Structure P
Amino acid sequence: MKIAAIQMVSGMDLSQNMEQAKTLVEQAAAGGAQLVLLPEYFCLMGAKDSDKLLIAEADGAGPIQDRLASFAQKNGIWLIGGTVPLKTADPHKVWNSTLVFNPQGMRIARYDKIHLFSFSAESSSHKENYNEALTISAGTQPVIVECDLLKVGLSICYDLRFPELYRFMSRLPGGMDLIVVPAAFTYTTGKAHWELLLRARAIENQCYVLAAAQGGLHANGRRTWGHSMLVDPWGEVISQAPDQGEAVLIGDIDLEKIRTVRLSLPALSHRVLC
């Protein structure tokens with residue numbers, strides 16, 4: 001199966017972001033991708049964190065969800081829709097949710113981000129402060145979804161720092177062939193840890209990892225790391241996007257390579273503590 005990661009530099013205009021996502025998804029499909037991954041916050045990088053509340057949709061109904069379904073159906077692809085803000089019982093918070101659509105445009109899975117990012121750093125020339133828990137409710141349930149022959153483990157951005165999430169999913173029947181990571185890593189944390197974490201998760205779980213990132217300087221002043229990436233089960237980077245700008249990253253999943261790696265180094269069967 002050919003798979004693709006979409007890299008974006010989303011702004012503060014929902015309509016423009018959706019049109020850009022549509023164009024990039026179409027490019028991926030035209031390049032032969034059968035599964036396409038959008039980045040976290042693809043639909044909006046607001047002026048402030050609370051802006052996502054203004055576009056939040058009820059689960060299963062809304063223009064963002066409808067557009068994602070149409071992208072999948074019109075292009076005949078599996079679409080993993082980055083993240084979409086879904087309403088919670090708390091009017092001041094949303095779920096940050098990854099939605100998966102099949103080639104017929106039907107939604108088949110939803111994953112709510114479990115680990116919520118916070119980071120604070122200050123220097124003489126630069127200050128950063130993030131706290132997702134102020135506007136996002138944390139999910140609780142890991143999710144694996146079957147996309148044709150692929151078993152895909154869903155995760156979002158900051159989840160990448162928590163190997164126990166992936167270890168849990170790898171122990172479920174059939175394990176995982178692919179981990180997806182829609183992300184909006186900051187430039188600071190991405191420069192330090194992005195590639196290292198992606199390769200580690202691939203090696204630990206002996207599967208492919210596909211990461212779709214935000215990459216560049218956004219209209220709200222935030223700078224994200226980019227470097228959308230596909231990593232194989234041996235931890236080798238197959239392809240990588242630049243740090244800035246939109247990109248469509250296409251690569252192949254080889255199920256035989258997963259089998260070969262797991263046979264030659266049966267680390268998953270050697271697990272003791274979890």
Structure Q
Amino acid sequence: MSLRVAMIVVFVFLYAPMLLLVIYSFNESRLVTVWAGFSTRWYGELFRDRQMMSALWVSLRVAFMAATTAVVLGTLAAVALTRLGPFRGRNALGVLVTAPLVIPEVITGLSLLLLFVAMGQLIGWPAERGMVTVWIAHVTFATAFVTVVVAARLARFESALYEAALDLGATPFRAFVQVVLPVIAPALLAGWLLAFTLSLDDLVIASFTTGPGATTLPMVVFSSVRLGVSPKVNALATLLIAFVVLAALASWWLMQRRSAYRDT
């Protein structure tokens with residue numbers, strides 16, 4: 001089998017389900033597997049669904065806050081693991097930071113639930129589970145992914161650039177901001193996008209750590225699917241796919257423009 005045929009088979013396997021989902025989001029019928037004609041009614045129904053729109057807003061806010069916090073903490077952890085040299089507890093730090101990568105989500109969610117309950121009994125906070133507890137829970141596992149991405153970039157960073165900035169009179173903080181950050185900026189962006197996607201997609205951990213007033217979008221979608229797949233879910237998924245495609249195209253265009261600028 002030629003390489004081109006293998007590539008086509010892989011693409012069909014990966015994207016054919018998404019293509020069918022997009023097609024059936026324009027289906028007139030309430031039955032998602034029965035085509036009854038072209039219609040955009042379910043997009044209107046989606047935007048009139050207050051529960052789903054509220055859950056989407058909650059998920060977007062939690063994902064943004066979790067990704068931003070994870071980038072800060074993950075960058076600090078990556079710097080400690082790659083740029084500070086050997087120190088007592090370095091191996092333990094590396095294991096603890098990356099442990100959420102391999103721990104099952106059920107265990108992570110259950111342990112965080114027990115932690116929040118114990119803290120509520122001991123110090124009175126959190127009084128109830130909600131958006132803040134989901135945000136903390138998502139930061140715990142998203143930081144591990146950001147650390148791996150940023151540490152891989154820092155490992156290839158030329159220390160001579162940072163040391164040259166120090167020799168020219170820059171403080172360590174200024175040298176890091178003006179020399180190191182621009183170099184690792186693509187890794188920071190990649191880590192942020194990865195953390196944002198993981199938080200937006202999480203169902204298991206959020207189910208353990210959320211409360212009645214902070215239902216996330218995956219929880220609403222899962223509940224609706226258990227009662228029967230609604231065409232509104234197809235419409236929502238199509239909009240998310242369109243957003244991801246546009247973001248990917250924008251990133252590709254910026255990279256091409258940056259590459260062309262370097263060549264001139």
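Rule-based calculations on the coordinates, nothing more; no lab input. Since the structure is predicted, the reported quantities are computational estimates derived from the model, not experimental observations. Cβ atoms are built from the backbone, for glycine too; each structure is taken alone.
Comparing structures P, Q by Kirkwood radius over Cα pairs in Å, which one has the largest value?
Largest calculated value belongs to Q.
From which structure (P, Q) was mean count of other Cβ atoms within 10 Å over residues 142-149 calculated, if the value obtained is 16.4?
P
One of P, Q was used to calculate helix-only ellipticity at 222 nm (-39500 (n - 2.57) for each DSSP H run of 4 or more, over all residues; to 500), giving -25000; which?
Q
Determine which structure produced the value 31 for relative contact order in percent (Cα under 8 Å, 6 or more apart), calculated from the coordinates; the candidates are P, Q.
Q
Comparing P, Q, where is mean count of other Cβ atoms within 10 Å over residues 6-13 highest?
P
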